[in-house]
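Novice: What follows is a set of structures for review.
Any read-out appearing in this document is the output of simple, stated calculations on the displayed coordinates, not a laboratory observation. Bear in mind that the values here come from a model prediction, so they are computed numbers and not experimental data. Cβ atoms are built from the backbone, for glycine too; each structure is taken alone.
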Structure P
Amino acid sequence: MKTISTPPQHNVPENFLKAFGAHVMGVLSGFDRLRLRGTLRMLFEPKNFELYLACCHVLIKQFGSFAEKLTQRVRRAAYESFERSGRPIEYLRSPEISKEDLAREIARRDGIKEGRVVLFCAVEPCLSYQVRGQRETKEIHLALETRKCTHLYHYYMHPIFGLMHVRVQTWFPFTLDVCLNGREWLSRQMDEHGIGYRQQDNCFVWVEDAVKAQALLDAQMRTDWPKALDALLEEVHPLHREITAPLAHLNYYWSATQSEFATDVMFRDAAALKELYPKFIRHAMQSFSSPDVLRFLGKRVVTKQGAVRANFPGEVTSNCKERPEGVRVKHTVSGNSVKFYDKQGSILRVETTILHPEHFKVYRPKEADEGGEKQWRILRRGVADLWRRAEVSNAANQRYLAALASVTGSTPLQEEAAAVCRRVKKDGRTYRALNPLSLEDGQLLQIISKGEFTLNGFRNRDVRQALCGKPASAKDRHRQAAATSRKLCILRAHHLIKKVPKTHRYQLTENGRRVITALLAARNADVDQLTRLAA
């Protein structure tokens, strides 16, 4: 398995920098939390597992005692390694205890800069085998089902990754979970390269050289993941070679069960973000529709009228939640999500979380034919496609920041709307004022600001069909097209839209997107809320 070393491009949208660049001192984009899993995939098929037992000369009825002996040896190997290092071993009875916080406190208390920190033992659910009987055939067989067993959490202060842990399932099929944090990793990299920084929690409130720090985050994408993870496997699970020996080609397969890719916009001071953040929240909750959320996450399931296609099998949700550190807005599409929240007062974090990579595409050959023809195929869970996860996640973050940039910084709505609410002259002709609160103009502004038109723009036909529907005759179509052209001329005269050269398409201008977003937000605002704000 090979990793592809193409790093993603981390450019902040131009319109975001244009609107808020004076307040921004740096941006960092890269993986935040990564959950990687090592599995013996062949053993997840009961027939293969029965073959495995046959190769070990173990009958199905002997499985329990056979597995128990291996389990005891796995535990003993872990206990002995931590005892030799003089590190504590603790049994955790409550799932409410934060293992990471406890491990971090132990590392701080004991001054651990590198090496083992603590071994936690906890009984937790897992997918494993049980011997079951069939009354009809009076035979026993192995069933893969949910049960509970002891899991060992090996916490390390890793020389490369920083504080991390590996969870080892102590019962067949001995699954491993590796959890690490890209920001912890970056702090080690910056220490090595002599870059100054101030870290709070898992973010950086100040970095001496954000450009060099970003280059280090990009370098994380070039990691040889199988090699790095196999080294951890040797450390925490020394019995793996003995367990995999009976079957040829039985090796641990590494995949990503969850990836969080964060773009941190570092504001120069907390006051600037504190002033803007409520506006970001209102804008996201009032202005971002389901098609917008689908566009953020790279989904193209929108009709020409701007609605989500009826055959779209997923679910789109948006919610705003109060958290101890602030307010978080989250949009979810079929388990994958994009969200934003403020951290440590001065960090605006936009984060894309991928749980189901199969909803995205990667340009690659067939899995069994690395030298074959490349096509757009389903994004795999395997670590070989982690670079592509970073790419699509970064693109989602950039689209979201570009949409947030439509929020006005400090200009009152009266000033933004004044220009479009009065008549204007262009090329010797006078064009009427717009009335955003009217049904006709409000509907027109709503249509041209739809998310699916952001990249490719819209045509006369797109606006006409959304406004009038399907014409009854060719004469009606010609009449409707002419009326739509007049409306587009008015929008151009007010500098809200511009024509794409050598095409029949139009796009919103930067000013147009900002003004229309503000006007629509005001148009759709709750009267009671506005009354309370005015009071």
Structure Q
Amino acid sequence: MPESSLTRRQVLRRGAGVGGGLAALVAAGYAGYAWGGSDARVLNGKAAPPRVWSTTTRGVDADAIPFVSRPDLRPPTLTLSHEVGWTAPSALEGSYYILTPKAYVPDGPGQSGLMIVDADGELVWFRPTVASTLTRTDMQVQRYRGRPVLTWWEGEVPTGVGQGIGYVADQTYRVITTVQAGNGLKSDAHELNLTPSGTALITAYGTTEADLRAVKGPSKGTIYACQAQEIDVATGKMLFAWDSLEHVGIEESYAAYTPGATTPYDYFHINSVSLAEDGDLLISSRNTWTIYKVNRRTGEVVWRLGGKKSDFTFGPGVQFYWQHHVRSITKNRLTVFDDGASPAEESQSRGLILKIDESKMHCSLERAYTHPAKLLAANQGSVQVMPDGRVLVGWGDQPYFSEFTADGTMIIDARFPADDQTYRAFRAHWRGLPATTPDLVVKSFTTARTAFVSWNGDTRTAYWRVLGGKDSAHLSELIDVPKTGFETVIAIPTGGPYFAVEALDQYRRVLSRSSTVRPQASTSPSTLG
């Protein structure tokens, strides 16, 4: 790498390490790949060559500003391990991880927010969550009116139930519309799922009174009535609403009633709504351990999968508990994140692919994906089957997400600090076209000038061109360097004292130009933060 083009990590010391999740890996005997070592395996009954892993940590410690050009951004440290020699299939080239990290240490170095990183864990876009009471969840790349969009939920989650609004942003990261619940309710944090017909499937929670004696409660108690709603995104009109209390009895719940609780009894806890292959709805209830297929026209329950009134028999390994994120991947196959807790009913969480036989009303296990550290999530989580058959699992309230080959071999493992988590984890293609211009800061040291440049959210820049001149109206090219990460650090050989940068694509076409700046005085590179 040319000396004129240095990554931020070469100017400041590397990140704070692998984070609190390493202890679990060490305890499970997987310290090898966590540290970039290797692990042995058996293939066809014989010892196979060891799998060699490489680990990269992106981020810096609490005492330094991660990016000179964007000191307002403090994304959490991300450590990503992958098998050496592994390359992404063509179907995934240029794809990114779509995440919503939430930091549970208010004074810690990492912010909560919306986050996109590349396949190596390098930051691409970050929008921090500034208000301490605000939560953002479930960011996805979806399609609206034939175009790719980013969607997410934003609001408050004081008791595990969200009260907020869904957002839809275009490729410039500008919000183009919002999605709000009907029936006088607020949209819940668990789901914002766009359909091909321009509607959004969302969850919402209402409060009412009900007879709770079936769960050893009072005859007149306060309870959450969970709703699945379909909203026309363009008009905001509610097209369909399904209320759990109208179709599912309180006696189906596995959630214990707590006398004297200050919050309503959450017997159902709706946490995902999606389309079945035939156009009906698949609704996941965490607290009844059940997936409900619901007629999209009448609201009637077509069948129950799991729980106390399951219409299906189960093959070995199918039983799930406190599940999340149910999706149909083909006509007779579903993905489910099996939390297994809380309270614990299993020793570890699993990403599941289930086979459904509606003629025999039987469900069998196609594949279960587990983490070598035996992670057990108390809540949240996701499972995504990608175009080549590989599977991405987000481990809920555990600070991990992992990729597996179709046969269950883990090939990529990523983790945030121990106190962080991401509600769901996705991988998708995305082309970011920020409406902003690049950010540039030039530092003047004792013997040199150094430029720090970034462009939050851009996915096209391949090179940076530094311009300089004696006045702001007359700038000429000084140096051309490759982009080396979210923030590229460039040693300026001469020129100035006015500077600007141009972002260039892979063909060296100009994409955008920064504002013109003058150098800021600094004593040494070690005090950049």
Structure R
Amino acid sequence: MLKKALALPLLGMISTAGLFAQTDKSTIRGTVLDPTKAAVPSAEITVTEIATSTVARTVKSDADGNYEVSDLKPGLYRLKADHPGFRQFVADEIRLDTSQIRRVDILFQIGSTSETVTVEAGAAVINTETGTIGGGIDQKQFADTPLIDVYPSPLAVLTTVPGIQGNGWEILVSGQGRTQLSQGMDGVENDRTGEQTNNMNFFEEVQVVTVNNAAENSRVANYNMTSKRGGSGWHGQVYYKHFNSALNARLFFDVKKTPFIQHEWQGEIGGPVWKDRTFVYGSWFAQKIPLGFYKRASVATPQMRQGDFSQIARSIYDPFGSAPFPGNRIPASRIADVSRKTQELYVPAPNLGGPNELTNNFGWTHPFHYDFFKGNWPFFRVDHNLTKDNTVYLRWTQRKTPYVLDSGLPQFIWTRLRNHQQWAVSDTHLFSPTVVNTFRFGLNTNWIIDGEQQAGVQPLFGDDAVKAIGLQGVNPGNYHAQGFPIMNIYGVTALSTVAGGIVADDKDYSFEESLTWAKGKHVWKFGGEVRTFRNFNGNIPSGSYGNFNFNG
């Protein structure tokens, strides 16, 4: 088929952000031939989704024997072709990956239509329809990978795909970092906080384009995850995983081995609510990491705590004169009350090494995990066939994770709560077997608040700290929030923590429209998308982007 690409700006809406649209829908196309390899026009081709036993599309081959079935959900399909004078042709178990264009040619054999020729199609071995290069992983590959990670995302496993290096947040696709990697879930793009909610336990597969990305995408590469959905029968599972450090060795720099435990469980169920019309899938995934980890820090030695800095070679100068203090010893009368109280209240005494150990001389166990200590990920999706020509689905997921974290020393504990949600709504309408329209809406929310009590732990508040040490003139607004005045002292761990009291409440809206029109040898595609970002106060757009995309 002839295929050209052209991107045109939508006046008044285009920006330097370029094209953001992407799709989770797939296509089956091919040519119908008789035993002499001549084209067979007007063959009736019916494509059925195996999971739900519903007819996705019925089309007829054109005068040149070509056919196209676009905007199909990824999954398994059965293709049936009929024409008088030929045996019925059936291609079973056709695997459609996300955004895939799959060629299935039909070769009729002479005979009665009551006879059937069946072939097992399976997955495509090689992409012959586009110039893109990529790969992906499915749910089975992810489940079979011996992965121990607090983030249940696909980023760690994507390194098995050619062209991808690195791991997690440091992943490189075709040599490009995550800023050039577009992230999508069910075709809804989320490049800002997408990695926070892309829980692979809810998705059938993730497909990555590493080379020659499509015109619908502005980035060098992209990946799109396709969520699980209910089928014609009820299925479910419950599982529990447990990781611990019982067989681990003590880390080299740790004085003692710190136990580690991670609990992980998931329950899921999916099936029909209304036969052949409505299908649901729901799941809940959770993690709990109840123990902490060992840390080392550098603190002032007992001599330094008394003003005696003779253990270091650098001279300590009198700030009110030009000469150094004799013997690098600061008289007790010259030590400010703020410094003395800060040391007494917030700087622990060394507990590792000898009296002359100046670095990594304090060890302690932070009682919480170095990242979030527990997480909850609920997920829900419903697919509904409004009519034989109109299908919709709605999908929602959330990630809620609290933190109790340290800033280098036991006294400088700070807290955070993250709550991310994603909504996706898609409507596919058949105006005719050759004209298909898909509308998609997406909403991504990003809620973060620092300084609230988590797991019964109250973080250090800045106003309480400055009152305790007697520091004047640093809180004229009388704020009561998580924090501490930053104190950097060369050679020892800094005294500071993360400021709290600021709420991030960002929202990312996207509206996408796509029309596919198969006309003779040509397939025309028209599409447009508008995205709007809103900042934490919820009413000022941080940015609005739009594009118009055309392929023919």
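Novice: Given that Rg and Dmax of the Cα atoms in Å, for residues 199-294 alone, derived from a single structure, equals 21.7, 64, which label among P, Q, R identifies that structure?
Specialist: Answer by label: P.
Novice: Consider the structures P, Q, R: one of them gives 53, 29, 20 for semi-axes √(5λ) of the Cα gyration tensor in Å as calculated from the coordinates. Say which.
Specialist: Attributed to the structure labelled P.
Novice: Work out distance in nm of label points 7 Å out along Cα→Cβ at positions 119 and 343 for each of structures P, Q, R, then name the structure with the largest result.
Specialist: R
Novice: For distance in nm of label points 7 Å out along Cα→Cβ at positions 279 and 319, the calculated result is 2.9, so let me know which of P, Q, R that is.
Specialist: So the calculation was done on P.
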